[in-house]
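What follows is a group of structures, each given as structure tokens.
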Structure P
Amino acid sequence: MKQTGLLQPVQAELDSYRLTFSRTAVPDTVLEILQNCPVRKHRDGFSLKVPQMAEQEYKTFKQIILTLKGCWKRPVHLFSYDPTPLLAQVVEAGYVPHANPFDLFETPDETIDDLFGMVDLPIEEDCDEPIVLDLLEPSAGSGRIARKLRERLPHSRIDVAEIDPFTRTDWRHMSS
């Protein structure tokens, strides 16, 4: 089955996502840049090209971009989604958004293997018959544990949940 859009937030959810803000004011020059620099569709997602700024202004700008899961890739800042609605919220509020409270911490492969060993999880290919289990991965992030489960138990039903649209994966490929 084709894997689609890993780590790609669902745009409709982000369009209605409400940021919360710190008490750190965004300098007027940064607000003006955020308001006037267009976001463009890019082959790798969406891009934002900004002019040179003073060091202190850039620190604030960078904090905003990182909070919104953007990254610097010369000569632009890239996003996996259209950040326009969220940038508009920053401009409207005039404050730096809080860092993502749902921040993602990927489970290392070794830890997943240890987990499977502790629960004595079988590998279906080592068995005579298909193993069919109903499994749930809550707080799935990008779905690393679910993908490993799918490899071991391809006939099982694996439900995944993730509240954060920034880290939620398109898991349709996980369905049996």
Structure Q
Amino acid sequence: ELLRKMHQEKVMSLAITPDGTLAIVGSYDRTVRVWCLEQGCLLKLLEGHMGGVYTVAITADKRFLISGSVDRTIRIWSNQMLEPVRPISGHSAAVSDVALANDQRTLVSASADQTLRVWNSCSGEMLRVLEGHTGRVTAVSMPHSGFSVISGSDDSTVRVWDTLTGHNLLVLEGH
């Protein structure tokens, strides 16, 4: 209830730090808010997206926040500053989900443009495009190694990808 009162629009995404102390909230009001869960107070208000924020994530060490938006961009924010360290563009439609490898160097984004994109999170360089879904890609997860990615789509499939080659390794149908 507190989250809804503070945002001007719908809450679209939520991430919690591994230690459970911070909540990162993305909203359709184009903001990312960082909350202290122990005290129930707003710590940071991050602005910069031109559209609703569909997805948020935080690095395990809590140094960086990642947001993806309907404005087709990904933003990497320093948890110390209120400005994005790096905006990343490349998708032709809304960014629906993001996942970060444990080494924090590889970032994968899912989009309504039916693709996933693999990025170097340090430089913002796009490393490869993963194509094969025939519907909006709605979910992405990256196992700890960072060498594979699992995606889900409106096309009712789950796909497993090799992030180094970009090859689609497995298609799970029937969802």
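No value in this document is a laboratory result; all are computed from the given coordinates. Only a predicted model underlies this, so the values are computations on that prediction, with no experimental measurement involved. Cβ atoms are built from the backbone, for glycine too; each structure is taken alone.
Upon calculation of FRET efficiency 1/(1 + (r/R0)^6) of positions 21 and 93 (r between Cβ atoms, R0 = 35 Å, to 0.05) from the atomic coordinates, which of the structures P, Q produces 1.00?
Only one of P, Q returns 1.00 for FRET efficiency 1/(1 + (r/R0)^6) of positions 21 and 93 (r between Cβ atoms, R0 = 35 Å, to 0.05), namely P.
Comparing relative contact order in percent (Cα under 8 Å, 6 or more apart) across structures P, Q, which is largest?
When relative contact order in percent (Cα under 8 Å, 6 or more apart) is calculated for P, Q, structure P comes out on top.
If helix-only ellipticity at 222 nm (-39500 (n - 2.57) for each DSSP H run of 4 or more, over all residues; to 500) comes out at -9000 when worked out from the coordinates, which of P, Q was used?
P
Can you rank P, Q by FRET efficiency 1/(1 + (r/R0)^6) of positions 45 and 141 (r between Cβ atoms, R0 = 30 Å, to 0.05) and just name the one with the largest value? Mind dumping the intermediate values first?
Values: P: 0.95; Q: 0.60.
For this comparison of FRET efficiency 1/(1 + (r/R0)^6) of positions 45 and 141 (r between Cβ atoms, R0 = 30 Å, to 0.05), the top structure is P.
When distance in nm of label points 7 Å out along Cα→Cβ at positions 53 and 125 is computed for each of P, Q, which one produces 2.9?
Structure of origin is Q.
A value of 15.6, 46 was computed for Rg and Dmax of the Cα atoms in Å; which of P, Q is the source structure?
Q
Output the label of whichever structure in P, Q has the greatest value of distance in nm of label points 7 Å out along Cα→Cβ at positions 29 and 61.
Going through P, Q one by one, distance in nm of label points 7 Å out along Cα→Cβ at positions 29 and 61 is largest in Q.
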